[in-house]
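Okay, got some structures for you below.
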Structure 1
Amino acid sequence: MKKVKLLTVALIAVLVTGMSGCKAKTKEMIKSDLFGTLNGKEVFLYTMTNKKGDVIKLTNYGATIVAITVPDRNGNRDNVTFGYDSFGGYEKGDLSFGKVVGQYANRIAKGKFSIDSVEYSLSLNNGPNALHGGNTGWHSRVWDAQVLKNTDFPAVRFTYNKPDMEEGYPGNIVAEVVYTWTDDNEIIMDYKVTTDRKTVLNITNHAYFNLHGAGNGDILDHEVMIKASAFTPVDSTLIPTGELRPVEGTPFDFRTPHPIGERIGDTYDQLILGGGYDHNFVLDNAEEVDAVVYDPSTGRVLEVITDQPGVQLYTGNFLDGTQTGTGGKIYNYRSGFCLETQHFPDSPNQPAFPSVILTPEEPFLSSTIYRFSVK
């Protein structure tokens, strides 16, 4: 697996700038406002502004990316990710928009897995399967939050202490994610997860993107490149079959750029089963940038950089117009895409896939970057 040199960039920046005595103007770069309360815990909205004047908003409810406001090629700024204007929207709305999902992102077949011959059972919330840690997974929790000081760029750390057997997963777990918003319009997400008991882990951010601007039409004209020579085909319940299928000669070959809509309607078995793209790509992990999405109409570019072995391309196949998001925008069918960096779905039941076992002896450390630019 590629070892990303940017791993724990935000944390390193904290140490370096702290030791040097340099003081970034954190107060000017990060503003916090009360967003709501849940079960007696305060939920805050953090507005982070870089030197370009571009903005991301976060909340400690689900360690969520609420908004990403970046310019197009003409300098016009718009929010390019799905979210809600109020905390009430998150309480009642989609369980995944912009959130950190865990303890196991994506699907586990039949909600069961075994560790050392002990079987564990999870709640079933996606047909016959468990999805994204369950209905009360990490996305639905109020995380602790800390604005990091003496950093080169605005940064916030979110921490969640998960009790043993919550949602059926063993282990008392401490999960941390540090979001850093750089002057190069990079969202750096540094993850650290520890456990006191052997368990399974798959963690990701589930942001939806539309580079036209969230809620501004569909994403079928977005040109996608994913540096992956294989993907993991699924069955009718979207559980991987165990095959690593080469993308060569299939509509899943994004090694050169293709518009999302170019082949999404092809009569290919996996597109039919997924209702479009909803699949894990096996990343080559050979270069710095693992995926690129370009919107020809606005010039906006999203690059994804990760040390994870896979990324889930999802093209909003289940969006149905029932969600009203930021600015009153309606999120219609295929109006957003996701690139969720991850381990493979159902890995606990697929011994040939990269291991997702987390032990007390070895913390999980990982970094993913979403980088925005124009051309």
Structure 2
Amino acid sequence: MTNDYTPLPEHKFSFGLWTVGNRGRDPFGDAVRPPVKPTELVRWLGEAGAWGVNLHDNDLVPIDASTADRDRIVAEFKGACADHGVVTSMVSANLFFDPVFRDGAFTSNDPAVRGYALQKTLRAMDLGGELGAKTYVVWGGREGTETDACRRPDAAVKRLRDAIDYVCDYSIANGYGYRIALEAKPNEPRGDIYFPTTGAYLGFITTLAHSEMVGVNPEVAHEHMAGLNMTHAVAQAWEAGKLFHIDLNDQVIGRHDQDFRFAAANPKAAFFLVKFLEDVGYDNPRHFDAHAYRTEDDEGVRDFARGCMRTYLILKEKAARWNADAEIQGILKEISADRPGTPTVEKHSTAHADALLAFDFDRKAIGQRRLPYEKLDQLTIEILLGAR
């Protein structure tokens, strides 16, 4: 076992300005931490060993900033990133905070709102292009409803499709090279959000004009809010070639969006997620979309950020140990062993179908194969607890 869990650029750990800059405000209480300038947050991240920083447009540039102020702010931010060795890896537009988006952005009934949302998005893409970002995330936080009396949901889907197609065309026209990542969430802040799960977006992507440019950004907390298995969602996205980005945090299943430090609530689930990402060779950003507890001061925020990265690296080491464990690997071999002479699933042919239909499967004998999953899970727990 190593005690060196130092984050390196190759790990591609990133944080959003809205994560390390979170001031601890919640629906029942005001901010408990003072604001910190984006340039200072970049310094923190560089000192902590983070590779990247992510941002919504208005995390960096106030929504009503003049052109001159915007250019000054962006120049200062670029300088800070260069000084502290931090890249801007992802950008997005905030289409959920301002009151104009109270009934959605791209799916709003008001054509002027939809137009403004698209303008704001294009400007955010311009900002990301200037900063060198190559991933653009779309989170439709207000793209939903509390009552379906307000619009037909298929109209909302079409409006979103039109917007994403436009975004792709704009990226192509300007040579930005963006990969567009769609982020699902079941609810909050709306009563229901139109694309509640990663799987829903994977289906939607196939209907887009530039589907090759569009993937997903699964988030642990968002899948857990719906009681779903994050690793399964990620695996489906990976298998489809659509895992463009990922949001790592944690969440008690069934609760409101908590955005806890990575693995703070469900370490075994986090272990299997890390193991999957490392086993398949995921090489896109590992973004921590979480924030420190409201109890923390600025030093506590630093503890939070360091903790996210350290925990990932600990779980990565545990995954390597799991893969090298002879007893675990023996069980995996046992439960997947071939049965000589038995037809298996392969590409269809008439000959194979005829042989399959003619074969006499011994259903009872097949059903008696030992499946020691209790032991397999216990060995996993022992590795996680340091007893193995």
Structure 3
Amino acid sequence: MPVLLALFYFFYFAIIAVHIIFLPKVLSNVGYTPSEIGIIFAAAPLVRFMVPFAFIKGVQLNRNIFNYALLLLCLSAIAFYPALEIFYALLIANIGLGIGLSLILPFIEVIALEQVGKERYGKVRLYGSVGFIAVALLLVQFLNTPKTAIIYLITMATATALFGYIIARHETAQIHNDTTDTADRFTIFQRWRLWSGLLLMQVSFGAFYNFFTIYETEQGISLDMTIYLWSFGVIVEIVMLYFQGPLLKKNLLGILQFTTAFTALRWLLLFLFPTNIALLFTSQTIHALSFALFHSAAISYLFTLYAHKKLAQQFFFGISYGLGGFLGAIGAGYIYELWPTQLFLVASGVALCSFALLRSSASKETNSQ
């Protein structure tokens, strides 16, 4: 099972690499306007946010729905090919892709945590980061036509669906019979501080994911050096995923506070020293904490906190990476347009608010015990 999970993560995050790194440039080359590209790519995080609400009234993310999601993923990826130059057709294909991706990963994450445990989870999940950077480095060498990126997208989606289907067939009975007792209804409102903290953490990443390259190159850092910084961040992420096991045996909510505090420091370094190469690499080192360790601690904490494990994972991805990604991208765009040099100062403040909410959540948990 660990090998199958590693292969799944490799191809799943290869899809993400093609989608976020290359497709915007492809659409620009085809002739889409920036506003059209923005609408197309805003659809995916919004869908990721909305999908979990369809499951909150007792509907289960079971193997049948998972298999339908795999099929939708493949069909949507294939639809990109004929729809590439038709705005509404491409928008629908991207929405379908977003729905498929939003259903598939939470299902697999629960299986991974159940099968390999939170201590070994990172050693399996790191293959997703390897897939991301491998495809990014490979595709850039062969992206000579817009259709090339679509072919890569279809190939990665097909491989993801294949390994996802195989993994689902080996799903344990404990996971398959995820609790849906009406006496234990899933709710996020009782722990609103926790969920708000998870949301704001990803909102703060909007500046980094969408404007780091633009921000640094406009400050005078070369594009090659900026790519090295991106790559270094992924490398330290992989290292953390491999060695983080012992840390996840500790207080998971404490780890979430620790990582958000260091994320605030990370963005502050980018604001104060945007051209200091040594400190830029230092800030990228913190990616090991602000992404790798934070992500693993968050999904592990929710796995232990809620009986509805798959639904908890769906809402984590929907609220943090979905709504948080959407708000972060939109907010960062407006801030960069009005106050470009202040972008990462604001991001640091948002991450600090995330830390405060998670600390408040921990205090409330302690007082209620």
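FYI, it's all coordinate maths here, none of it is from the lab. Quick caveat, the model's predicted, so the values are computed rather than measured. Cβ atoms are built from the backbone, for glycine too; each structure is taken alone.
Listed values, structure above:
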{"item": "Of the structures 1, 2, 3, the one that -14500 was derived from, the read-out being helix-only ellipticity at 222 nm (-39500 (n - 2.57) for each DSSP H run of 4 or more, over all residues; to 500)", "result": "2"}
{"item": "Relative contact order in percent (Cα under 8 Å, 6 or more apart) - structure with the largest value, from 1, 2, 3", "result": "3"}
{"item": "Which entry (1, 2, 3) yields the derived value 53, 49, 40 for Cα extents along the principal axes in Å", "result": "1"}
{"item": "Structures 1, 2, 3, by distance in nm of label points 7 Å out along Cα→Cβ at positions 38 and 358: label with the highest value", "result": "2"}
